[in-house]
Structure I
Amino acid sequence: MDHALKCMERHSKQSARPGVGENLYMTGALDVDKVKMAMKSSAAWWRELAKYGVGPSNNFTVALLDRPGTKIGHYTMVTPMAWDTTYRLGCGVSHCSNMTLSVCHYRPGGNYINQLVYAIGDPCTSDSGCPGSYTCSVAEGLCNVV
């Protein structure tokens, strides 16, 4: 992940990653285990998605972007994590001089106006409701990769 290695506290230029969504997470701690940092950053992004949400319509709209009091700049980079057409993911964690930085790229980037973020299905209620070796997070109603 070249952008993580640059240790920049801002998103890379969209022109440098056409069609690719990007998430950033940073902490002032310099001795963070890279695997734990990756897990912590993805959990923080999911919390932000849960906090601001896309609403019951599950539709990514201009009105959603214009809501007052939301961190829309970052939020629009969080939704690719949930976008059901996103199928490629790459992440990098770098220890920088003043922070530890986590960067993830998603392809395709999602955030298509007036499109559903994901197909809504029945929530799982047990591991048997999930494919293969996935496990069910009953609280979320989602199947998790083991």
Structure II
Amino acid sequence: MSSDQIAIVVDDRTYEVNKNKLIEKSDYFRALYNSGMRESTEDSVQLQGLSVTGLELVLEFINTSKVQVVNETLEDLIETASFLQVTSILKLLTSEIRLDNCVELYSLSEVYGTHDLRTACLKYMSCYYHPMLRRPEFS
């Protein structure tokens, strides 16, 4: 593996990733590699408690600046983006709020402490109050 690549290990999966892109997009990796701690010199990082799905979505964003936002993977995406402190994903999600995901995004923003996403969801709900009340979540 070249010196500008690192391996990220989640569960039994290993992903080779450009170290500079990680540092640029993730406050977690920026802090890790600028800390001077032992981990900052290793060529692999083991991440515990994250889903493979969430990591793959975040790595897709880190590599392409795009991410596929679908309701089935919202929690994985938000959990991983929050943990790795990829704030640009969380900002992107504020523009992805729709009737079919607003309640879930709001709930996840509460769980993971993403204040800007929570505020955006509340604003969306107030703008689309009547259509929101017709959603099954409010029946």
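So helix-only ellipticity at 222 nm (-39500 (n - 2.57) for each DSSP H run of 4 or more, over all residues; to 500), computed for just one structure, reads -6500; which one of I, II is that? The correct label is I.
Taking percent of Cα pairs over 17 Å apart, for residues 50-121 alone as the measure, the highest value among I, II is held by I. The value 29 for relative contact order in percent (Cα under 8 Å, 6 or more apart) was derived from one model only; which of I, II is it? Among I, II, the structure yielding 29 for relative contact order in percent (Cα under 8 Å, 6 or more apart) is I. Looking across I, II, the calculation of Rg/Rh (Cα atoms, Kirkwood Rh) that yields 1.05 traces back to II.
Source structure of the calculated read-out (mean count of other Cβ atoms within 10 Å over residues 34-41, 9.9) within I, II: II. Looking at distance in nm of label points 7 Å out along Cα→Cβ at positions 66 and 90 over structures I, II, structure I comes out largest. Ranked by mean count of other Cβ atoms within 10 Å over residues 42-49, structures I, II are led by I, which has the greatest value.
Every number in this text was worked out from the coordinates using simple rules, so none of it is lab data. Keep in mind that what you see is a predicted model, and the values were worked out from it rather than measured. Cβ atoms are built from the backbone, for glycine too; each structure is taken alone.
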